[in-house]
Structure 1
């Protein structure tokens with residue numbers, strides 16, 4: 001399954017409050033200062049699938065307590081498809097994309113989905129388009145879930 005995400009930003013925390021249209025659902029990235037990793041680094045990846053980005057992102061009060069709260073940047077990602085999908089399927093794709101992106105990038109402020117890819121199908125493949133910042137252009141669940149014994153033939157020396 002291919003999941004395409006078009007990234008836009010940077011937004012301020014105030015700007016994102018306006019993202020309340022019927023299509024303002026998806027994934028978001030938060031950038032800011034971390035005491036160990038430095039300034040303008042990926043801090044958090046989240047999702048908004050049952051409420052708009054403008055409703056979900058301001059619920060995080062922790063950004064006000066970072067050492068450089070005035071320089072928090074938000075990037076929003078909308079999923080794209082040429083197919084008609086139900087709201088339930090859209091929500092499932094958003095969830096899979098968030099889990100895969102968190103697992104592969106390990107943002108400093110994320111605590112869930114850092115060490116597991118439960119509920120992520122092996123065929124999930126996320127393509128990041130637009131202003132995706134520190135995210136890899138594409139990530140594949142197969143890369144992290146496939147095992148040699150299950151998915152690849154054993155290599156052997158021919159002629160023996």
Structure 2
């Protein structure tokens with residue numbers, strides 16, 4: 001079997017860029033000098049690589065919070081069955097402040113989105129007034145999170 005090729009329009013990462021990404025996945029605040037020492041580059045070279053990786057959209061460096069610790073007590077995944085252009089519905093969902101994840105899928109649902117809400121009343125408001133009222137949305141099914149067991153962002157590189 002062959003090796004995996006990058007998707008069209010997405011250049012393959014070289015080994016140095018992969019090493020930088022993996023270092024930052026372990027600790028997003030790791031100093032560039034420390035990364036450079038670990039992979040054999042200067043601090044300036046690491047800084048330039050990181051800038052290129054972020055400018056090109058290959059990676060983001062962000063603070064990830066625990067929603068429960070910052071006042072959001074309700075998270076849910078919502079499955080949507082739609083008609084018409086899925087991209088229009090996906091873009092409308094992505095524009096909502098409560099939505100932090102949108103994916104077009106194959107299977108029982110056309111789209112999945114994750115919402116982060118203050119409480120059950122807020123979730124109901126988002127469902128009824130924002131999501132279900134979108135043109136193209138036929139049905140929704142909501143999967144309320146009871147307990148988060150695993151959430152990682154360090155899946156490495158290929």
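Taken together, the values in this text are just the output of simple stated rules run on the coordinates, not laboratory data. The structure presented is a predicted model; accordingly, all values stated were derived computationally and were not measured. Cβ atoms are built from the backbone, for glycine too; each structure is taken alone.
Can you tell which of 1, 2 yields 29 when relative contact order in percent (Cα under 8 Å, 6 or more apart) is derived from it?
Label of the originating structure: 1.
To test your reading of the models, identify which of 1, 2 gives -5500 for helix-only ellipticity at 222 nm (-39500 (n - 2.57) for each DSSP H run of 4 or more, over all residues; to 500) when calculated. Of the structures listed, the value fits 1.
For the structures shown (1, 2), distance in nm of label points 7 Å out along Cα→Cβ at positions 20 and 108 is largest in 2.
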